[in-house]
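What follows is calculated from the coordinates using simple rules that are stated; it is not laboratory data. Being a predicted model, the structure only gives us computed values, none of them experimental.
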Structure 1
Amino acid sequence: MTEKDDVAGIVTAAARKVLADIQQRSTEAIKALDQHDYLVVLGALAGLEEQIRFVTVRLMVLREVGQIQKQKSEERRKS
């Protein structure tokens, strides 16, 4: 396993954990919404935007690093 794979594994594991938490909190919010418990819905939704941004930024960086490495690899093959 390369260092690149290790970093990708760490980033994807962190993203998976955050997304699982978002899924759980969303499920709780839906249940509370069905029970008209709007305060619980608000509590479940609080901070989700920040967590989604956390995942988005890290995955975008991971994707960009992959693209840069791919371009460098292609340039080496052409040389």
Structure 2
Amino acid sequence: MATLNPKSKILREAGYAYNFDRMIYFNRNTKKIFSVEFIEDHQEDEILGCLKENGGGGNWRFYFNSPPPEAVKRELVSVLE
């Protein structure tokens, strides 16, 4: 988790909260969700690029190493909205 600290700081400064139970960072305003695995496996500049991307037209955007199943997406959205 040592590699997560600077990346975690970037996300927190951008208004993201950490959900311990789901191991995700999320921001309700931008409607973006990052998995811890995605954050660990990507460089800071890649994460910054994702933060700058436009939203999905009101839909949540998921940044996971592999796309989560639709059931997982629905559950996360239901919990976060």
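Assuming -12500 is helix-only ellipticity at 222 nm (-39500 (n - 2.57) for each DSSP H run of 4 or more, over all residues; to 500) as calculated from a single structure, say which of 1, 2 it is.
2
Can you say which of 1, 2 returns 34 when relative contact order in percent (Cα under 8 Å, 6 or more apart) is computed?
1
Here P(r) over Cα pairs in 5 Å bins from 0, in percent was calculated and came to 3, 15, 30, 29, 17, 7, 1; which of the structures 1, 2 was it taken from?
Corresponding structure: 2.
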